[in-house]
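Computed from the coordinates by the stated procedures, all read-outs in this text should not be read as laboratory data. Please read all numbers here as calculations on a predicted model, not as lab measurements. Cβ atoms are built from the backbone, for glycine too; each structure is taken alone.
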Structure 1
Amino acid sequence: PPFEEVLDMIAWWAEVFEVPCVGVATSAEEAEQLARAGADFVALSGDWITGAEAEARIAEIAARIAAVERAP
């Protein structure tokens, strides 16, 4: 398409859509801080999310993020 059409499309896209913010956490504390800062999504990274205790750690993080979302 002609460049003017591209510019119009870009302007429309920027006005209509909001790109989600993803933060990457390497600890439960970082995940909570990212949620408090307004991240739309928190990605988990690091060895602490694997292994025998991974399920419990991820549940703790989910609870922390849920508490942030419920806070006034």
Structure 2
Amino acid sequence: MTEWIWTERRMNRISQLYSIQLHRNFELLSFLSEYLKFRNDTITLENNYLAGVSIAEETAKIAEITNTMIMSLL
């Protein structure tokens, strides 16, 4: 009987430890999920910035070519 009580207590403690670990894993997964969302947003912003820079550079080139063409006509 004493062994049964000891085994039951041991099983309860193991169950508690698994529950605690499961909770920690859930918190870690939640944190990682939020981090990945943040990282994705950051990458999107970086890509949008780079695309904006690229468009600005292309616009500047077109303006330069147009300027050169106008000057050659004068």
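Just a few scattered comments:
- Parent structure of the calculated result -37000, given that helix-only ellipticity at 222 nm (-39500 (n - 2.57) for each DSSP H run of 4 or more, over all residues; to 500) is the read-out and 1, 2 the choices: 2
- Source structure (of 1, 2) for semi-axes √(5λ) of the Cα gyration tensor in Å, computed value 36, 15, 8: 1
- Identity of the structure behind 1.00 (criterion: FRET efficiency 1/(1 + (r/R0)^6) of positions 30 and 62 (r between Cβ atoms, R0 = 41 Å, to 0.05), calculated), options 1, 2: 1
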